[in-house]
Structure 1
Amino acid sequence: MAVVAVIALAFRLPLLQGLELGHVIGVVLAPLWLPVLLRHRGAPVLALLVVAAVAAGAWLTGFSAADHDVSSTEAVSSSVLILGVLVGVGVLVWARTLMPDASVAVWFGVGMVIGINPDSTLFSTNVWKFGLAVPVAVLLLALAWRSGRRWVAPVVLVVLVVLAGVNDARSELAILLLVLLVVLWNLRPTASRPRASIGTTLLGLGGLALVVYQGGQALILEGYLGEATRQRTEAQLDGAGSVIVGGRPEIGAAVALFQHHPWGFGSGTLPNLTEIQVAKTGMAALNYDPDNGYVEDYLFGSAFELHSVLGDLWTRFGLVGILLTIAITIVLLAGAASGIAARASAGLVVYVVVKSLWNIPFSPVFSAVPLLMLALGMTLVSAGRASSGGPVPDTRSTTAFPTQTTRRNHGRDTR
């Protein structure tokens, strides 16, 4: 049943008003996973903030109804989406008690691959970038982890880096390069040096990310990823002074809206003309032309959509949404840094954490949910394991996903 639940969560079969098949299965299994989840460090706080966010979203919707149109359908969908993340994380940490972590990741990757939607809007424009890249990366890295051979993950990552480079996926390329460097660093011989602290590890990762960003940008500007990518990058640098800001003009909309209405809008509140104009002004400040239909049709077509997990949670759930985002970020950073410091973090875990941290400021919450769910489910540490001072070798049976060996390593367009 755990395998079915994990696959269903990743597959994301929609039922109604944001409810998915995986949510239903997860709710049915709640008596099994809820006690397990609450024994994990940080999980009670996350659960409390999710519930508080749903309540805050409903209250803000009622408060905003005086001068906004509201939608009960949107309110339910937004609430189900965030509650579904909590359910999914609970199912994943419970599944980890029944099978090796790598097997849980493999089944999740299987679900993501099955759920690839060739009918999505951008799929036909770049099949790899907008359809295959993330599901295939998750499945291949999970299989590499499950193989128990430490050299497999770097090989997989090199292949994924090449595919990202030839398919104009700049952010994915940078993320994969960072993950590859971390994985290679963890492969170095274990000397007599003491284990690095979480703080030191985070500083090292931050420095490494900066090196990857600067190096990747230099390669793009030299034309190594193609002339079209070079020209687009140069235009973004000339216009906004930064590839990130130039490629994500929604940042300007989010900042302007926060300054205009800092307490958020509500899970069922629809944007009005004032908010649309405020957002356009913020985007125009970044030298982006907002009068091209994108703002009206996508960002504010049917609800608030700021192309950012942080922005989306803030508009829907107000300041509680911001607190929830901060808590999620802390859990991801602490979990990943602890594993990397102990050289016990698999390439798959590093990838989904780094990708999720990127998604928090730069990707819509709906599309970010699967990886966020997997990242939290893989990085949450049980209280008993945390109190012992670090990760504990996984000694569970491998029969949940049989292989020929029983060895395991413990271990929207980007314009």
Structure 2
Amino acid sequence: MPNPRTPVKPLSEIALIIFLGSLVGFGPLSIDMYLPTFPNIAQSLQTDIASVQFTVSTFLTGFCAGMLLYGPLSDRYGRRFILIVGMSLYVLASIACAFATNIEQLLIFRFLQAFGGGAAPVLGRAIVRDRFPPQRTVSILSMMQLITMLAPLLAPMIGGWLLFLFDWRANFTLLAILGCVCWAIIYFRLEETHHVNTDLPLRFNTIFHPYCIVLRDTTTVGYIFCLSAMFGGLFTYVAGTPFVYIDYFHFSPQQYGYFFGVNVIGIILCTVLNNKFAKKYPLPTLLRAEVCLVAIAGLGFFLADPDSLIAIMLPLFLFIALTGAIAPNIMAQLLQLHRERAGTAMALATSMQFAGGLFASATLSYFFQGTPQTMLTVLCVCSCCAVIGFLLAAFLPNNQQRS
């Protein structure tokens, strides 16, 4: 397997953390930035909105597929080379998206863009395991989470301004430029953090056998189920609250933006507190306390009056804020459990959190009847599933030998 040359001047620690957080934020940035341009894309490519919306599903499918491939490959052949390959495909596909002349081309190029970009969030987290000692993992992942949160906050605004100044193609041009910048940093400044002693042949078994090993660990399965449920609730919140706040409670889009911002502040606050408490308490103890709060939020969803705004907002704020703490904690636990298969573990966890989000938001869309009750029900189920997943991880007997 080719080995790119060693960088001349490696990144400093703080620059590395910021860069890794940026890599993890590539997915949300690539999804959210072009959302305001949907009507313009439909008009330009002479298609309907539903077809343009399908580009999101296409992207998520390619994103998950790419993550599942790159994780075990990086465990075998190192992080840098796989990142360079993935980001190269991302840049080329982003340029192709900007020049798409029909919706079929855009769908194909979005899939390829996502397939390449899937390397970024998986290997960004795996490098944390390679580069930093276990006692600092939670702290580093929490700081990366704060950086990553800027992507969904700023992306729609950036996309709107690009549409105002240019047209919808400018969004993909900017993504290509950002991809080129990341590629250059990886090639010239990022050291290889996962050194391998063998150059194993590329076979089907090489790619997928590590998943069988990881999935035999019931603790890992429980943690991933908990993480998927938390992101299921997060996606439900993103998909459901615009209709609940704007259509049902008749708030303006600008007022909805304030409500959305409050919950983002909650995520950031909870992430900062989690980073502080992680230095004082063992990770399992911290997770146990946070999951207990998730159970309280779930009870709040179950008891909430669907016609009371405050009864909806309070448990929603608690649940969404806890996502910012539980996600880095579970990722840190998985990295500790699977030291030699960090890429595989991160690929499985990240792809499953997106899968959980897709399943929950699709369930909401299918059963939604124009009232908050459906959203509350899905959020309650997600809370229960998160608690069950943690209980499986914490108390189910496990004889699997970990790497």
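One of 1, 2 was used to compute Rg and Dmax of the Cα atoms in Å, and the result was 20.7, 62. Which label is that?
2
1, 2: which one has helix-only ellipticity at 222 nm (-39500 (n - 2.57) for each DSSP H run of 4 or more, over all residues; to 500), as calculated, at -21000?
This figure was derived from 1.
If distance in nm of label points 7 Å out along Cα→Cβ at positions 73 and 377 is calculated from each of 1, 2, which structure is the one that comes out at 2.9?
1
Comparing mean count of other Cβ atoms within 10 Å over residues 329-336 across 1, 2, which structure shows the greatest value?
2
Tell me which of 1, 2 gives 0.60 when you compute FRET efficiency 1/(1 + (r/R0)^6) of positions 185 and 313 (r between Cβ atoms, R0 = 35 Å, to 0.05).
Only structure 1 yields this read-out.
With Rg/Rh (Cα atoms, Kirkwood Rh), for residues 129-296 alone coming out at 1.02, pick the structure among 1, 2 it was computed from.
2
Only the coordinates and a few stated rules stand behind these numbers; no lab work does. None of these values were measured; they are calculated from a predicted model. Cβ atoms are built from the backbone, for glycine too; each structure is taken alone.
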